[in-house]
Structure I
Amino acid sequence: MFGAAFKNEKTTTFEEMIERNYAVMKVEGGQADVRCDVQTLGNPVDKEAKHCYCDDVGFLKDEKILADQQFWENKFMLEEREKQEKLLEL
C-alpha cells in the first residue's frame, strides 16, 4: 500500500493511510520486489511525501481494495469535472 507519509507531522500508520487515497498492488504467489514509487504505483496523494506498507497478513480484503479504488477514482473524476466547469465559467 502506497500513500501519504505524514499526518500532523507524524508518520502515518497503516490505519491512517487507508483513511485517505492510497495505491495498492496485489502480489500473487509469494514475495516479490515492488518499487514503492509514483512511477510504479501512481500518485494517490498529490504534492505530499509518500511511503509504503506491506500488508503481508491480508488485512485489506479484495472487496475493500476494489471499493476504495472505485471511491477515489470517482472522487478524482468529480474534482476534475468541477475544475473544468470553473474554467468554462471564466
Structure II
Amino acid sequence: MATVNGAALALLNFLILAGIIVSALLAVNFKSVLASVIALGATGVLVSLAFLILQAPDVALAEAAVGAVLSTTIFVIALRRINAERKGEGRE
C-alpha cells in the first residue's frame, strides 16, 4: 500500500475544507431551494470525505448515510410534495 507524504495530505485536507466552505456558502446563497438542498448534500459528502481522511471511517459512513443521502432525499421529497400541493395536485 502506498503512503502519502505530509505535504500531499495537507493539500488534500485544504482542498476538502475549501470545498466544504464553498458548498456551504452556495447552499445559503442560492435563490432556488432545490439548488440549496443539493449544495447541502455536497457539503455532507465533503464532510464525510474529511472524516475518512482523518481515519474515522465509522463517522464518515454515518455522515454519508445521514448527512448526505438521507437528509437530502427527505428535503427533495418534501419540496416535491409542497410544489405538488401548490399546483393543486396534492394528495387527499
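When mean count of other Cβ atoms within 10 Å over residues 11-18 is calculated for each of the structures I, II, the largest result comes from I. Computing volume of the Cα convex hull per residue in Å³ across structures I, II gives 117 for structure I.
Taking distance in nm of label points 7 Å out along Cα→Cβ at positions 51 and 67 as the measure, the highest value among I, II is held by I. Quick one: distance in nm of label points 7 Å out along Cα→Cβ at positions 19 and 35 came out at 2.1 when computed from one of I, II, so which one is it? So the calculation was done on II. Can you tell which of I, II yields -24500 when helix-only ellipticity at 222 nm (-39500 (n - 2.57) for each DSSP H run of 4 or more, over all residues; to 500) is derived from it? Computing helix-only ellipticity at 222 nm (-39500 (n - 2.57) for each DSSP H run of 4 or more, over all residues; to 500) on every structure in I, II gives -24500 only for II.
Each of I, II could give relative contact order in percent (Cα under 8 Å, 6 or more apart), but the derived value 22 comes from II.
Readers should treat all values here as calculations from the given coordinates under stated rules, not as data from a laboratory. Values in this document were obtained by computation on a predicted structure and should not be read as measured data. Cβ atoms are built from the backbone, for glycine too; each structure is taken alone.
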